[in-house]
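Enquirer: Okay, got some structures for you below.
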Structure P
Amino acid sequence: MIRVLLADDEVIVRAGVKAILAAAPDIEVVAEAGDGREAIELARARRPDVALLDVRMPVLDGLAAAAEFRRAVPEVSVVMLTTFSEEEYIAGALDSGASGFLLKSGDPYELMAAVRAVHGGAAFLSPQVAHHVIRRLSGGVMTREAAARERAATLTPRERDVLALVGAGLSNAEIAERLFLVEGTVKVYVSAMLSRLELRNRVQAAVLAYQAGLVDDADG
């Protein structure tokens, strides 16, 4: 079971999200919090696999809580869940180390997919906010693709294969199966690729893969 902590100051929202996740046989909500500080305390006590954090909460907001998660319980993957699609919230979520970003108005199945993806070591961005992330992490519209291709060209062929599959949303285990590698080897490739490209996390790697046109090749 994937153990989930849910943090939102609105009880009715928590109930709705919990009901959606309850339909997934492999996901269990093990703790609920009404603010960011409580979420951190519960994470230390319950050790969930994934934390779903609302951006706007009292005491400690979701962005600050996500940054604290990275320091206090780094093994917990964080997904930001919010009604806000403004770029400053998305940028803040990425800077805090979140592995996913979802809008509450999105498809309920995206919620399940996001939990499974980040638990498997992948990144997940709601399609509605993906273009905001790309604009945040890149320069001009006309130059970002060329710049991304140039950066990807510094990788070895195998590292580019891994980058493409990270961009396609595959976990390390799924990448290993696709490329006929052991999972430990994939982890080494991912780490080397992130270091070489000076990327903070898999979300940024996925964006670069899209910009460089690698994801279409992976799907093909």
Structure Q
Amino acid sequence: MTADCGAARRGGSGATEYWAPGSHILWRYRENAGADFHICRPVTVVRDDADLLAVWLAPGTECVRPVLADGTPIHQEPLESRYTKPRRVRRDRWFGTGVLKLAQPGRPWSVWLFWESGWRFKNWYVNLEEPLARWAGGVDSEDHFLDVVVYPDRSWDWRDEDEFAEAQRAGLMDAGTATRVREAGRRAVEVVRAWDLPFSGGWEHWRPDPAWTVPPLPDDWDRTPAHLSS
């Protein structure tokens, strides 16, 4: 079974194909310092064009996430051994409220919106990562550990600085990459301070189409995109 990519629009010969609203795609992350995928989340396309990819991760979606070899959730492992113990992947459900993810082409981060129950807006979350690579079934990236949380009053905080430092000590990120990631975080903070897009886009008032179904997790969720297989 493969991801349902839905109807795509083409902007001309050789142009990027864009997914139509309501299409189902995969949002995946590769292992750090590895080639395999260890996170996969089926999502529904909200908007896709030359300026923005917006997708909805619905509550209850079946996803893939990493766990320790014995099944222990990663966040329950002490930080000093979190990135050195053997891991495996596990199929699980996305519990709690859904997440709206916004990605601007070429930027080394995506912006996630979280709500409390009853659609009370909670915060934006700037996930620092490799710029998304598009393929027929979705988008791929690599998480960079460090993040920025942005609150409704427009204040912000660095998040997971301890994990960012530990990942470097564990050899999952070299000094040059860490410097590049920190600089990307500073650029993201500049966008927050200027209250530029996507923060100023009013996405906190967005709601999913009630007719949308929850996308399934395909059996071949970890397949290698054709453009990477040669």
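Enquirer: Ranked by relative contact order in percent (Cα under 8 Å, 6 or more apart), which of P, Q sits at the highest value?
Expert: Working: P: 15; Q: 19.
The maximum falls on structure Q.
Enquirer: Tell me which of P, Q gives 1.00 when you compute FRET efficiency 1/(1 + (r/R0)^6) of positions 52 and 76 (r between Cβ atoms, R0 = 25 Å, to 0.05). Could the numbers behind the result be given before it?
Expert: Details: P: 1.00; Q: 0.10.
It was calculated from structure P.
Enquirer: Among the shown structures P, Q, from which was the value -17500 of helix-only ellipticity at 222 nm (-39500 (n - 2.57) for each DSSP H run of 4 or more, over all residues; to 500) calculated? Mind showing how you got there, number by number?
Expert: Values: P: -17500; Q: -4500.
Structure P accounts for this read-out.
Where a number appears in this text, it was derived from the coordinates with a stated rule and is not lab data. Quick caveat, the model's predicted, so the values are computed rather than measured. Cβ atoms are built from the backbone, for glycine too; each structure is taken alone.
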